[in-house]
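Quick heads-up: structures coming right below.
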Structure P
């Protein structure tokens with residue numbers, strides 16, 4: 001069997017009971033044999049972006065965040081849509097990384113899981129394309145109506161979403177191993 005790949009997953013939601021976190025935890029449980037998945041779900045801990053500090057003197061939390069991205073074989077971003085956009089905390093985290101090249105050619109999976117999510121999903125792909133990550137259509141996933149896809153015990157119960165998630169995992173694994 002091939003070696004496990006280190007994956008850094010960023011949760012775009014600030015909510016403690018996030019459907020996005022549940023989704024990434026599901027991915028983690030389905031991929032224990034192929035990925036060592038680290039979940040970052042505390043965007044609130046990152047300071048507000050300061051361009052004067054970004055390049056030469058970033059805060060400790062930003063250095064750690066960037067290091068996690070840099071050391072990963074691939075990244076997954078799983079986010080809701082807020083007001084037809086990505087959440088401000090996620091945008092803030094990405095902005096702290098733009099002055100670097102840590103995203104360049106980084107194999108990436110981009111998931112938008114929200115009530116609707118179409119505009120946020122488009123924006124996420126545009127931003128990450130600008131950051132020069134490596135993704136393809138098969139490593140992006142839009143899950144609409146995500147709250148209704150889980151039961152009260154946080155089990156993913158929607159068959160179509162389960163199939164799409166398995167396809168996403170398969171394609172993301174291929175991309176990371178290229």
Structure Q
């Protein structure tokens with residue numbers, strides 16, 4: 001099987017982490033991977049705040065109800081809204097948010113490929129995180145990637161029952177070999 005597809009299929013959000021710190025070289029490789037993610041117009045409107053200090057990580061957890069794991073490193077993916085305005089993007093343009101997602105997905109795959117555990121967090125106080133990280137006024141955190149080493153035992157994955165099947169969620173253009181109905 002293709003190595004990239006295998007990495008995509010085997011990557012999971014990891015909630016149980018050890019207390020072992022993430023090696024600086026591994027952390028640098030994960031953060032550096034974000035620059036290879038697709039970015040609208042290659043404008044680089046994002047900023048990244050890396051946290052490894054235990055006290056600051058604990059403070060981040062206190063203002064992040066979605067941070068269920070106890071990471072030994074975290075990366076806040078931020079948007080520089082001054083730069084967004086400078087480029088003339090209208091306020092409702094989804095591009096900066098899409099780019100947050102592509103950067104985070106790339107970092108999650110990079111972490112997985114390096115044997116690290118990772119998980120995204122979107123439930124947090126943006127004002128509190130910006131204050132804790134001492135971010136400039138126009139730089140706003142939009143997502144946090146938690147990183148660490150996976151614990152030997154993990155909680156079971158959440159299984160949703162009764163939802164649509166994957167085939168129910170995908171529509172193929174009519175006339176293709178995969179289509180089961182016409183759109």
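Any read-out appearing in this document is the output of simple, stated calculations on the displayed coordinates, not a laboratory observation. It should be emphasised that the depicted structure is a prediction, and the values quoted were computed from it without experimental measurement. Cβ atoms are built from the backbone, for glycine too; each structure is taken alone.
Comparing FRET efficiency 1/(1 + (r/R0)^6) of positions 58 and 122 (r between Cβ atoms, R0 = 25 Å, to 0.05) across P, Q, which structure shows the greatest value?
Result for FRET efficiency 1/(1 + (r/R0)^6) of positions 58 and 122 (r between Cβ atoms, R0 = 25 Å, to 0.05) over P, Q: largest is Q.
Hey, P(r) over Cα pairs in 5 Å bins from 0, in percent derived from one of P, Q reads 1, 7, 15, 16, 18, 15, 11, 8, 5, 2, 1, 0; which structure?
Checking each candidate, the match is Q.
Can you tell which of P, Q yields 21.9 when mean count of other Cβ atoms within 10 Å over residues 18-25 is derived from it?
P
Suppose helix-only ellipticity at 222 nm (-39500 (n - 2.57) for each DSSP H run of 4 or more, over all residues; to 500) works out to -9500; of P, Q, which structure was it derived from?
Q
Computing relative contact order in percent (Cα under 8 Å, 6 or more apart) gives 31 for which of P, Q?
This figure was derived from Q.
Upon calculation of distance in nm of label points 7 Å out along Cα→Cβ at positions 90 and 146 from the atomic coordinates, which of the structures P, Q produces 3.7?
Computed on structure Q.
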